[in-house]
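**Student:** These notes open a run of structures that come right after.
No lab work stands behind these numbers, since they all come straight from the coordinates. Predicted model, so just to flag it, every value in this text is computed and none were measured. Cβ atoms are built from the backbone, for glycine too; each structure is taken alone.
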Structure 1
Amino acid sequence: MKIKTSVSVVIRILLWVFLLAGGAIFGIVRDLNSPLWHSYTFHIISLILGYFILVFAFRSAANGGLELKKGRVGDIPRLETNHLVSTGIYSCMRHPMLFGLTLLPLGTALIIGSPTFISFIAPLEMLFIIFMVIIFEEWEVRKKFGLDYIEYAKKTPMVSFKQECLKKLFGKIKQTTV
């Protein structure tokens, strides 16, 4: 089975893998002589926190992705849309999936238990992801959807911390029937 996707999506996925793997390796190498690296208590606590953060990150991707499917009409590459979606979680915020996935570096760092990755590298990676969304994602969707997106952007924030929006984003994944 061949999965069809765009070069842009493949580059983004590879960038995520590079960031996470690079952060993990760099953090572990720096932490080998750290007392926290050798603390079982620290690792157990960070593992539990990391697990829950990753659950929220992947729920956001799943919930956003399910709603985003409504923007796929016809035979287009996987993870792409050709119609603007402004319903469900997208009525609350313009980039819900990426907002949630911004938690991936922190969740990964906590699972690994690297103090350097947790306190230094993950926050930098999270800022980098936010920067990439603001610069590239916004540019791509403005180019793709034009005035429709500009009007949508005027009334919908990039992210929202309103309780009802966060419930939609991080809530249990709603199963869809085909």
Structure 2
Amino acid sequence: MSRIGRKPIPIPQGVTVKIEGNTVAVQGPKGKLDTALPAGITFQQKDGIIVAVRENDSQAALHGLARALVNNAVEGVTKGWTRDLEIVGIGYRAEMKGKTMVVFNLGYSHPIEYPLPTGVDATVDPKQTKIALTGIDRQKVGQVAAEMRSLRPPDPYKNKGVRYAGERLKKKVGKTGAK
């Protein structure tokens, strides 16, 4: 029994939802998103809400997933999604090069240029240690954030590197002195 799959999705003002076969097209003030649905899950629209319905219990595992994907699309076209990154380390920084390129200096012998995909925008604070990624597609924003973090993941001994804002890290103890 999927509790998430049974929750109705409210449709805010200014958002239109079109259900065509196995895709749901959501259009709102921030843009338009198409979400592909797994087989066996259908959506019904009535009275300003959308409800996910599964054919039988063999699709129970995908019921909540399909509902969450459509809900993320509805939230994305109304509010948008953001993901914040922090850069920790002496000399580590990021800067924008134009509107579609982020240049990282992360302690390597060369700067790393990261081109932003369409639909994802980035802003770097004046200290050049915080990056805010925004977009309407939650999966794309999260993927870009994960790729930026993987350029220099946090070191377990000094906690230097690129991390998500608010990420809790476990610091390891270094070598002990010789006895």
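**Student:** Which of the displayed structures (1, 2) returns the greatest value of FRET efficiency 1/(1 + (r/R0)^6) of positions 116 and 156 (r between Cβ atoms, R0 = 30 Å, to 0.05) on calculation?
**Tutor:** Looking at the calculated values, the largest one is 2.
**Student:** Kindly point out which one of 1, 2 the value 20.9, 75 was derived from, the read-out being Rg and Dmax of the Cα atoms in Å.
**Tutor:** Comparing all candidates, it corresponds to 2.
**Student:** Distance in nm of label points 7 Å out along Cα→Cβ at positions 28 and 148 computed as 4.6: which structure among 1, 2?
**Tutor:** Structure 1 accounts for this read-out.
**Student:** Suppose you compute Cα extents along the principal axes in Å, for residues 84-123 alone for every structure in 1, 2: which one lands on 40, 15, 13?
**Tutor:** Numbers: 1: 40, 15, 13; 2: 31, 21, 12.
The read-out was computed on structure 1.
**Student:** OK, next. Can you rank 1, 2 by FRET efficiency 1/(1 + (r/R0)^6) of positions 60 and 164 (r between Cβ atoms, R0 = 25 Å, to 0.05) and just name the one with the largest value?
**Tutor:** Answer by largest value of FRET efficiency 1/(1 + (r/R0)^6) of positions 60 and 164 (r between Cβ atoms, R0 = 25 Å, to 0.05): 1.
**Student:** Here is a follow-up. If you work out distance in nm of label points 7 Å out along Cα→Cβ at positions 108 and 132 for 1, 2, which one comes out largest?
**Tutor:** Of structures 1, 2, the maximum of distance in nm of label points 7 Å out along Cα→Cβ at positions 108 and 132 occurs in 2.
**Student:** Which one of 1, 2 has helix-only ellipticity at 222 nm (-39500 (n - 2.57) for each DSSP H run of 4 or more, over all residues; to 500), as calculated from the coordinates, equal to -6000? Walk me through the numbers before you get to the answer.
**Tutor:** Details: 1: -19500; 2: -6000.
Computed on structure 2.
**Student:** When relative contact order in percent (Cα under 8 Å, 6 or more apart) is computed for each of 1, 2, which one produces 18?
**Tutor:** 2
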